[in-house]
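Participant: These are the structures in question, set out in turn.
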Structure I
Amino acid sequence: MAEELRKSFHEELDQMRAKVVRMSAFVSEAIPRVTDAFLLNDFDATQAIIDGDDELDAWSIDLDNHCSLLLALQQPMAGDLRAILAVLTINSELERTGDLVCNIARTSQRIYGTSFEPELRGFVAKMSDEARLLIRLATDSFVEQDGSLALSLHDIDDRLDDLNREFFRSILETHQQGNLDFEVAINLALTARHYERIGDHAVNIGERVRYMLDGWTKEQIGSYRATEQEESPEPPAGEAK
């Protein structure tokens with residue numbers, strides 16, 4: 001009986017992981033779709049992306065309920081417990097990524113019918129590629145339980161951060177030259193921010209993978225420093241700290 005219950009529990013964990021992969025694939029495919037719609041001024045395509053987010057929300061709620069039931073009924077320990085807690089957070093990161101994709105679609109609708117220079121269009125395409133890559137790598141680190149890949153996401157995300165800064169400078173320069181309407185400039189800057197935030201969510205997923213594998217969290221570093229500071233004796237009066 002115990003073995004059967006254990007087998008059933010691990011089947012539930014596999015289903016939980018499969019749901020994460022399904023959500024990740026959904027948002028990973030949505031990123032280039034929204035970018036194409038943005039660059040092609042395709043209003044109908046952007047609206048379809050916004051409407052399609054309801055499905056991701058439904059999956060997110062289902063996964064959250066699944067994890068809650070596993071915690072309540074199975075009372076997992078050690079690595080299994082960390083896996084479920086990690087998935088709860090990863091679920092939230094993916095759902096929020098879907099919201100950011102919708103934000104890009106809505107931004108496209110706000111500037112529908114306008115055009116902007118090839119250099120700016122190029123930045124949108126590059127940021128989209130980097131954002132999608134980060135989500136895919138974060139998912140790979142989860143599926144393959146690869147802590148090294150999860151850790152590397154911080155460095156890979158630097159490329160997207162650099163593109164965000166370069167894009168903003170290009171937007172500002174183009175506007176100052178009189179070649180870009182102020183409202184369009186603001187919405188392009190918001191679009192860049194949405195792509196950049198997708199990268200941040202991918203990095204957060206990587207951090208949850210690290211936690212799932214070895215219990216590591218970045219907050220532990222700050223906690224350790226704070227503990228060390230509290231335990232360090234105060235220097236005698238009159239001596240420099």
Structure II
Amino acid sequence: MKIQGHAALVTGGGSGLGEATARELARLGAKVAVLDVNMDNAQRVAAEIGGIAIHCDVTSPDSMQAAIEQAAAAHGTARILMQIAGIGSAKRVVSKDGNAAPLADFAKVINVNLIGTYNAARLFAAACAKADPMEDGERGAMVFTASVAAFDGQVGQQAYSASKAGVAGMTLPMARDLAQHGIRVCTIAPGLFATPLLRTLPEPIQASLAASIPFPARLGKPSEFAELACHIVSNGHLNGEVIRLDGALRMAPR
């Protein structure tokens with residue numbers, strides 16, 4: 001599938017991996033809608049890449065549907081979904097004072113990372129399935145964002161790991177489900193990347209994290225995530241796959 005000229009949605013497109021992906025899509029000629037709960041960030045990125053900014057909460061069916069419709073009115077039916085919106089979490093099951101972790105904290109992470117991904121995917125797919133088929137009968141492609149924590153989560157990452165493992169586990173059955181409509185589904189599981197959030201950590205901690213990566217012994221570049229995400233869209237035989245992008249990193253227990 002050629003990216004040039006097609007409409008693309010990027011959730012979480014206002015910062016980090018989402019911003020890098022929105023920029024790469026625009027560089028390759030896509031018509032990009034930057035979806036984010038933070039409109040200041042979304043508008044900044046959209047203005048710089050010639051796209052449009054749309055407020056979107058992936059956990060809300062109404063918000064996601066409205067974003068898809070608003071983007072379609074501007075760019076036509078989206079053929080590409082980059083589902084990158086997500087949140088992190090670290091909380092032990094039993095705290096130092098002996099209290100159980102609040103269930104609401106676990107549910108929030110699952111709601112944003114897993115249910116939010118499914119919500120975005122189902123609504124995108126419903127619209128995309130109505131579009132005319134392209135070369136090889138393809139109608140569109142979706143790229144989800146998991147994490148290496150889906151496979152080797154650390155202490156306190158129960159909610160985050162469970163949410164990302166759910167995204168990884170959903171990939172193949174969704175690809176099989178949507179094959180009849182010519183819509184491909186893949187997931188990237190990134191390791192440690194130099195996102196704005198990670199860059200807020202002290203330099204010694206950043207250096208220690210980078211040193212834990214076998215090769216290259218540095219944090220991943222958001223542009224490297226973006227390049228892989230766009231390659232997945234361009235490579236018509238990539239489907240139903242979860243790809244680790246981590247420099248051979250395997251996370252320690254803590």
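Bear in mind that the values in this text are calculations on the coordinates, not laboratory data. Model, not experiment: these values are computed from the prediction. Cβ atoms are built from the backbone, for glycine too; each structure is taken alone.
Participant: Given that helix-only ellipticity at 222 nm (-39500 (n - 2.57) for each DSSP H run of 4 or more, over all residues; to 500), derived from a single structure, equals -13000, which label among I, II identifies that structure?
Facilitator: It traces back to II.
Participant: In addition: Given a value of 20 for relative contact order in percent (Cα under 8 Å, 6 or more apart), point me to the structure among I, II it was derived from.
Facilitator: II
Participant: For which of the structures I, II does the calculation of percent of Cα pairs over 33 Å apart return 16? Present the calculation step by step, with values, prior to reporting the outcome.
Facilitator: Details: I: 33; II: 16.
Working through the options, I get structure II.
Participant: Determine which structure produced the value 2.8 for distance in nm of label points 7 Å out along Cα→Cβ at positions 56 and 176, calculated from the coordinates; the candidates are I, II.
Facilitator: II
Participant: To test your reading of the models, identify which of I, II gives 1.37 for Cα Rg over 2.2 N^0.38 Å, for residues 88-183 alone when calculated. Mind dumping the intermediate values first?
Facilitator: Details: I: 1.30; II: 1.37.
Computed on structure II.
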